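Bear in mind that the values in this text are calculations on the coordinates, not laboratory data. Since the model is a prediction, treat every value here as computed from it, not as a measurement. Cβ atoms are built from the backbone, for glycine too; each structure is taken alone.
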Structure I
Amino acid sequence: MPVPSRPHAEFFAALAPLRERLAAADDALLRTQVAIAQVPAPTGDEGERAALLRQRFEAIGLHDVRVDEAGNVIGRRPGRRAVAPVAVCAHLDTVFSRAIPHVVRCHGVRYEGPSITDNSRGLAVMLAIAEAMGDPSLAPERPVDFVGTTGEEGNGDLRGAKHFFARAPERHSAMIAVDGAGDQRIIHRALGARRYRVSFDGPGGHSWSAFGAPNAIHAAAGATARLAAIPLSREPRTTLSVGRIGGGTSVNAIPDQAWLELDVRSTGTRALDRMETEVHRAISAAVDDENARRARDTRALTAHVTRIGDRQGGETDAAHPLVEAASAFTRLSGRDPELAVASTDANVPIGLGIPAIAIGAGGRGGDAHAPTEWFENVDGPRGVARALAIVLYAAQSPAG
């Protein structure tokens with residue numbers, strides 16, 4: 001395991017008293033995490049959880065606390081110098097509807113409930129970092145913006161992060177996204193993703209008397225089969241998945257409408273461009289197949305492809321000081337750093353050329369995006385201390 005540089009080691013050692021204070025406050029952090037998880041925040045409906053976060057931001061003394069037009073909750077710790085700020089982000093939204101009971105149950109060391117890890121853990125740890133930085137002795141060189149973002153999950157398409165960085169009055173020097181559990185991974189490569197909704201429209205009719213009219217669901221099913229058969233690149237790694245499909249009104253009616261939604265991901269932008277062409281080709285072929293079977297004098301079926309999500313890829317170089325510092329503090333915490341690729345709020349600044357990473361917030365979690373999602377506070381304070389060290393180091397860096 002490589003030895004961290006002396007400046008990293010000295011910086012981390014100087015934080016020992018603060019790490020002890022964070023460890024002593026671990027129970028309070030867990031209570032905050034549970035409280036956040038019990039507030040519903042489906043993508044596009046994050047207002048209730050945003051209100052809770054805003055209240056907490058104000059209570060710990062952040063400056064200029066506000067909610068922007070995208071629903072992001074923003075607060076700042078001022079820096080000693082008027083230089084480009086650092087952003088620390090944790091997303092507010094979850095994949096769970098309000099209809100699902102938002103109750104967290106404790107089973108021994110395990111906490112179980114919707115969003116207990118993704119991303120109630122990230123929000124709670126962001127709050128702990130923001131509160132710790134209220135200590136005058138920790139006043140950073142750079143201002144630090146703490147942001148609870150909206151629209152990170154599903155079809156939210158990173159809406160909150162896109163809005164925040166597009167409207168920020170100052171270009172940020174760095175960004176750290178705090179997302180979920182864990183204390184080893186450092187996501188420095190942004191996984192590009194494009195999402196599409198395909199709508200099929202036909203004449204419809206009775207399943208017997210109108211038989212021969214093109215069937216929108218048959219076309220959607222044929223398109224799905226064609227999409228699944230598209231050859232996928234291994235380098236750069238590329239994936240395609242049809243995640244939702246629907247249509248029709250009755251078992252004895254030829255459906256006049258159908259739809260499907262698909263997700264395409266790749267570590268290469270050119271691969272995404274190629275896949276977009278392949279998607280359109282597959283849809284067109286499926287429509288042609290269905291229309292070729294239709295009876296004479298029936299209206300042809302049509303399809304429309306809409307891009308409903310676009311997450312830009314890219315990377316913060318592994319040799320960048322932000323990634324090197326994150327790796328060093330991971331080692332100094334007694335863990336081996338794992339450089340990784342994923343799709344997170346960090347995609348947005350990376351796409352804008354701003355150094356950015358996403359990290360876990362300590363502890364262990366599982367069953368993400370399921371009602372049985374769980375969190376275990378195994379060495380939780382270690383992950384909190386690592387996250388704090390990374391943020392403080394970025395905020396003290398004269399070069400960003």
Structure II
Amino acid sequence: MNPDLQKLQPYPFEKLNALKAGSQSGTGQSAREDHIALSIGEPKHAAPGFVLDSITRNLGQINRYPLTRGITELREAIANWLTRRFNLSDNILDPERHILPVTGTREALFSFAQSMIDHNEEALILMPNPFYQIYEGAAFLAGATPCFYNTIKENNYLPDFDAIEADTWRRCRIIYICTPGNPTGSVISRQQLIRLIELSLEYDFIIASDECYSEIYFDEGSPPVGLLEASEEMGNTTLKNCIVFHSLSKRSNLPGMRSGFVAGDEEIIRSYLQYRTYHGCAMPPVHQTASIEAWNDETHVRHNRTLYIKKFKAVIDILSPVIDVSLPDAGFYIWLNTPIDDEIFTKDLFFQQNVTVLPGSYLSRKSDGINPGENHIRMALVAPLDECITAADRIKQYIQTLN
């Protein structure tokens with residue numbers, strides 16, 4: 001047995017289920033109201049019909065083994081989308097050298113570290129805190145040590161890369177960033193990304209940018225900046241040390257299709273392709289064809305954003321009279337600073353109102369003397385509008401009992 005498996009901590013939802021188990025008996029409001037879950041970030045909007053039609057039309061492809069690197073047409077569609085979306089020059093991305101389809105960003109974010117870490121080094125993998133727990137598991141199973149950088153309210157939940165010591169950068173082999181952030185929704189600025197790339201070139205570490213929430217934002221004229229466009233802007237046109245992860249799960253409401261991609265530094269992509277060829281995680285042919293349809297269309301993505309905008313407006317209007325709440329930079333989470341302990345808030349809210357949220361401390365680790373997720377909850381506005389409104393009304397009622 002790989003001893004590093006023993007380092008893996010329970011997943012946040014395991015801890016949440018244990019927390020709620022103690023509240024399932026009793027006579028609270030939960031016995032009388034339908035349950036509403038705002039805890040899991042699983043998109044609930046309808047999948048695009050034209051993508052589903054593509055799957056149906058191309059089921060005959062299922063009798064073929066897929067190529068790990070994906071079909072040329074898919075890589076071309078991805079390169080074209082990246083170029084359009086992030087205003088890249090036409091010669092920056094070569095579909096043959098810079099693009100690799102993956103079966104969703106979750107498995108790619110995890111497996112990426114396995115192929116990039118030298119087990120003979122005492123390597124660090126840096127990651128935000130709070131964070132997506134896959135980053136931590138990836139570090140452990142790669143034989144590296146997770147190293148957390150806190151993103152706190154006083155800094156608008158953004159990283160401070162200049163506060164990280166030089167010795168930490170020297171030992172760093174990968175830094176995971178998440179922009180827009182899960183759970184905070186904060187977007188790392190162009191200037192911050194350029195500064196991070198400068199550090200990566202100085203200390204020679206890889207930037208793994210998780211950008212799977214990049215297409216859920218609230219101002220059509222100001223989409224979140226991406227790592228690749230920051231790289232080109234600062235003159236790093238070979239994209240050295242820069243890798244981005246994107247997915248159709250949130251953008252196109254297709255979490256079950258497991259379709260995403262990795263793009264960036266040619267040498268890193270070449271090595272990761274070799275790893276994945278042995279790993280055996282090729283995307284099914286029918287999903288590759290359907291993915292081309294999704295990456296080539298923006299109409300359904302804009303419609304998706306309008307649905308989230310309506311939900312954020314309604315929920316914030318309801319909650320703002322009783323608690324400090326504001327629109328995040330992007331994404332579909334509200335990262336709410338609670339007036340009491342986040343576990344107590346979550347447990348009592350479930351017992352009294354039958355609404356499930358996720359304690360922020362379950363998404364964080366204690367670092368530099370604090371757990372930056374404490375006294376926060378994550379609310380995923382993925383349920384239909386009417387359910388989000390009902391949930392917000394119940395949360396308001398619960399907060400009023402605290403006052």
Report task. For mean count of other Cβ atoms within 10 Å over residues 70-77, find whichever of I, II sits highest and give me its label. Result -> I
Report summary line: From the coordinates of one of I, II, distance in nm of label points 7 Å out along Cα→Cβ at positions 54 and 86 came out at 2.1; that one is structure II
Report summary line: From the coordinates of one of I, II, mean count of other Cβ atoms within 10 Å over residues 150-157 came out at 15.9; that one is structure II
Query raised in the report: Where is mean projected area of the Cα convex hull in nm² largest, in which of I, II?
Result: I
Query raised in the report: Who wins on mean count of other Cβ atoms within 10 Å over residues 102-109 among I, II, i.e. which is largest?
Result: II
**Report entry** Value 25.2, calculated as mean count of other Cβ atoms within 10 Å over residues 246-253, assigned to which of I, II
**Finding:** II
